[in-house]
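Listed next: structures, encoded as structure tokens.
Nothing in this text is a laboratory measurement; each read-out follows from the coordinates by a stated rule. Computed from a predicted structure; not experimentally measured. Cβ atoms are built from the backbone, for glycine too; each structure is taken alone.
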Structure P
Amino acid sequence: MSETAEHTIPQLSEFHPEAAEVVRVLREANAPATRTVPIAELRANYRLSTAANGIPRRELVSVRDVALPTPGHDLPAVPVRVYRGSAQGQQPAPSIVFLHGGGWIMGDRETHDGICRYLADASGGTVVAVEYRLAPEHPYPAPLQDCVHAVRAIVREAEALGVDTSRLVVAGDSAGGNLAAVLALLSAAGDLPQVRAQVLLYPVTDLHGEAEGYRRVTSGVPLVADSMRWFRELYVPEGVSREDEWLVSPLRAPTVADAAPAFVLTVAHDPLAEEGIAYAQKLKDAGVPVEHVHLPGHAHGLFTSGRLMSAAEEQLDAALAFVRQHTS
């Protein structure tokens, strides 16, 4: 580590060579602090970055955009993109509800299109990517509400969407991992249809505390503590009651005992590392089957830079192997 008056910055030698190159380019760009950039610009830049650096987009049997209605609720329809893998029908395959990352303020079906195509192709199943409403225009609970309504609608419209409701999986990266973890807990509580497995890729699990990563990861990597604090402020500007805090901080759930088996991935150079590790351990301690992978040489954003880093597809394959084990 090299130290300045304010920051501890990891040396490039501490990263996997592929990740080191991404970090080197990031540092040379010397971008302004995330919270100082207009949100519209952040969103546009995220789309450009993921289009250039994300996992290459595979050709599939079918990719279509659908709007899922929310009957009985005065809410807009939830946009989703439905991906069907080329091996569909040849063997039992999972149906994955995917929730994109982006700090609850950016990201959409396009930013994570390559990831979802990869999951559909490699699994031979169906992937449904949910484009939930974003903060700050739509803070909590709107993003979570959209995800809840999407899961219910996906099950309700399963035949038309090509979804196998007996093999339902929730997955997401970063903020999407947070939403996926909460959906799995709602399912365990009987408030959503049964989720058979959850895939949490460097998830946010605690909005109310600051683990060691917030002091450790402050500069020189794709996601730093100050950016994460800002995302939290925009997502939950009013705060939540103590009894509801697990709906934004699954690490603080009173119980996770009946949660679906979980594949949890954490990366070392990430303010979220410690809380992700803690959540994996909380699930294990409650008797939930867990596969936890920790990558010491990588930083947050591995999957949205998957064109540049071989570990992205390797870890998606590992996640799918875990999912198959628990949905067969």
Structure Q
Amino acid sequence: MAVYTKLNKSQIKAILQNFDSLPSSDFKYSGVGMGTVNTYYKIVYSPKKIYFLKIDEVGDEKRLKNEINVFKNIKEQSHQLSYQTPYPLKTNSNKYYIPFKNKFVLIFPKVAGKAIFKALQQNHLTQIGQKMGELHLISLNKNIKAHRFCLKGLKQNYKNIQKKLIRKHPQIAKFIDKEFIFLNKNWPKDSSSCLVHADLFPENIHWKNKKFIGMIDFEAAGKGSPLFDLGVSFHALAHDGKQFSKSKIKAILRGYQKKIKLKAKDINMLRYFLRLTSLRFLITRLKDFELPQKSSSAENFKDYRVYLSRCQNINKFFI
């Protein structure tokens, strides 16, 4: 979450009038500074009536429709999940978003609970693995497209910054080119597909009384290998900035296998997806912070060099 598009109260009020389930007065609002991709505002009517207004900064309606399909897919099978997920409000015209300055706006009710950033223990990680497994067991709707950071999508992300990167960091560009050659050549063809979140960081998990009760931010979600989600979780939840914690990885896997048993071939393929996801984070850090196309009030600068080092040394770690 971040703030790229500045809005005042009258502008927000005008947007809210497009959603008939919301009153357009007597609310407080504030920009949400966490994140890197889209603009978010918190809309508060009362402590129990809170919403998030999202401005999709990319303005890619095709991609946005896939996100809506993901929400629908989850809602249709929400009985299979033991936690809450967001679902956008409908507009007065029975859609889920409105156009706004070549962009799109959606509004979501707040998911209960709050994120924990620095105190995740073994029990938390086991729960995360288990809840991830629940998501992966949802039947995949045929309308769901590949998640944003699939190999093809990652190549497109890289293409968008490649010329800038070659000018500023030519050696990093050469390294990334070699990584893509390896990843293309070694793609595990027998990996299964499911609905993946693709961005399961601590800020996207909500807790209450140490219990996992919510998963948010499905912007990158879509069809993909379940091992991709596991790779993301290892980077996001089981790495201290210097090295992976095998005990934390085991805790995630222990929870995951309460829902989905991994075979020996899956464990072996995890090495590939750990490498793929490290490249995913390197490219997005370069795009969002080192070579940004726009400025924002996003908090928490994230140094691409952390993931460059991780990419370069990933083969030293074996699960």
Work out the source of 45, 34, 29 here, i.e. which of P, Q gives that when Cα extents along the principal axes in Å, for residues 62-157 alone is computed.
Q
Identify the structure, out of P, Q, from whose coordinates distance in nm of label points 7 Å out along Cα→Cβ at positions 14 and 86 was calculated to give 2.3.
Q
A value of 124 was computed for volume of the Cα convex hull per residue in Å³; which of P, Q is the source structure?
P
Of the structures P, Q, report the one carrying the highest value of distance in nm of label points 7 Å out along Cα→Cβ at positions 134 and 310.
P
For helix-only ellipticity at 222 nm (-39500 (n - 2.57) for each DSSP H run of 4 or more, over all residues; to 500) computed as -11000, the structure of P, Q it came from:
P
Comparison of P, Q - label where mean count of other Cβ atoms within 10 Å over residues 110-117 is highest
P
